[in-house]
Structure I
Amino acid sequence: MKDSNARVLRYVAVALLSVSAVVHLRWAVGPRPDGGASRLAIYANPRTLVYYLESGSVPDPRPFLFVGLVLAIVIGILAVRRGSIGYRTAYVLGIALVSASIGGWALWHTVLSHGVLLTAADPAAATAATGDTHGGVLHTLLEHAVSIPFEGATKGVELAALAVLAVLLWADPRAAGD
């Protein structure tokens, strides 16, 4: 691949990763749709954490994970820009990070039953109370992507970032020199 084409793809990758970062940061630290405090502020509050510890359950880990995802994206982009890490390393780490985001989303909405199995003091009772009637894994993920278009678009952006990073890992001349 010519370096000029790789440069365009690198900009596309940064743009796609930036969109993902903004969406996740907004969800974690922005005001909730109901006007309440941010999710991170709620779960990071010591009194809330004490409540969860005393009840035997854990707070929703997503705000903390999303902020970590955003920090990893920003630090990664800056590290490449400063020359602290090579392109090959950045592409591998980017692929791992985006794969973890997509995989975490898939786990949350399927195996973890929207987090009930992770956050409830009595997961079996909580799962029964939700009345979750999803079909298989693929059906569930497609249902979520279609029924919540913004969520589906975000995962589409991440899948596109994953594809671009994979192409760059394979074909970017700068990745071969690392």
Structure II
Amino acid sequence: MKKNIEEKLQKVKLLILDVDGVMTDGRIIMDYKGREMKNFDVRDGHGLKIIQRYGIQVAILTGRQSKVVEHRARDLEINDVYQGALNKKDVFGKILERHKLSAGAVAFMGDDIVDIPVLKRVGFSAAVADALDIVKKSVDYITVNRGGHGAVREICEMILQAQGKWPEIAAKYEFAVRIKK
């Protein structure tokens, strides 16, 4: 990990995520009654649960409004959910006020042009591997994984590693594996 990126990740107290294209692969499936479905990666969800346990707060900031997002957020115990955010920059300011944080203590993951105003303001910015090129040019880090396919987990682990928490987490799971043998 580059030193500059590691220093930025060490300061992160809040991770904000876009949904479509970041937490999901960007596809929206609708049935004949107009009911929406999305695919979420279980490893991304586990990564989010782990960082929450280790003191990193998580928020969702998305331009769309979706019941599916409400359900996923509830499942992951994410209480800060901002949907229908047509101007993400303004909502980002409100999130900072609510959490009493500076922008430098925030990480944000995005994939599309609507995310750029926030990506340019946070302490650490990331784009998923399949983000638009213009977005990739605006961030500190581009994930190896695509949106909805482990990109969120990748960032969760990077934050935990930079903050020195990963060895403790890995040791807990290593211990659990040894007990089962």
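Laboratory data are not the source of any read-out in this text; all were calculated from the coordinates shown. Remember, it's a predicted structure, so these values are computed and weren't measured experimentally. Cβ atoms are built from the backbone, for glycine too; each structure is taken alone.
As an exercise: relative contact order in percent (Cα under 8 Å, 6 or more apart), calculated from one structure in I, II, equals 34. Which structure is it? Structure of origin is I. Among candidates I, II, the computation of log10 I(q)/I(0) by the Debye sum over Cα atoms at q = 0.25, 0.28, 0.30, 0.31 Å⁻¹, for residues 101-156 alone that gave -1.01, -1.13, -1.20, -1.23 used structure I.
Given a computed value of 25, 21, 16 for semi-axes √(5λ) of the Cα gyration tensor in Å, which structure among I, II does it belong to? It was calculated from structure II. From I, II, which structure was distance in nm of label points 7 Å out along Cα→Cβ at positions 53 and 77 = 3.6 calculated on? This figure was derived from I. Match the computed value -12000 of helix-only ellipticity at 222 nm (-39500 (n - 2.57) for each DSSP H run of 4 or more, over all residues; to 500) to one of the structures I, II, and report its label. It was calculated from structure II. Assign the value 19.9, calculated as mean count of other Cβ atoms within 10 Å over residues 13-20, to the correct structure from I, II. Computed on structure I.
To test your reading of the models, identify which of I, II gives 2.4 for distance in nm of label points 7 Å out along Cα→Cβ at positions 21 and 109 when calculated. Checking each candidate, the match is I.
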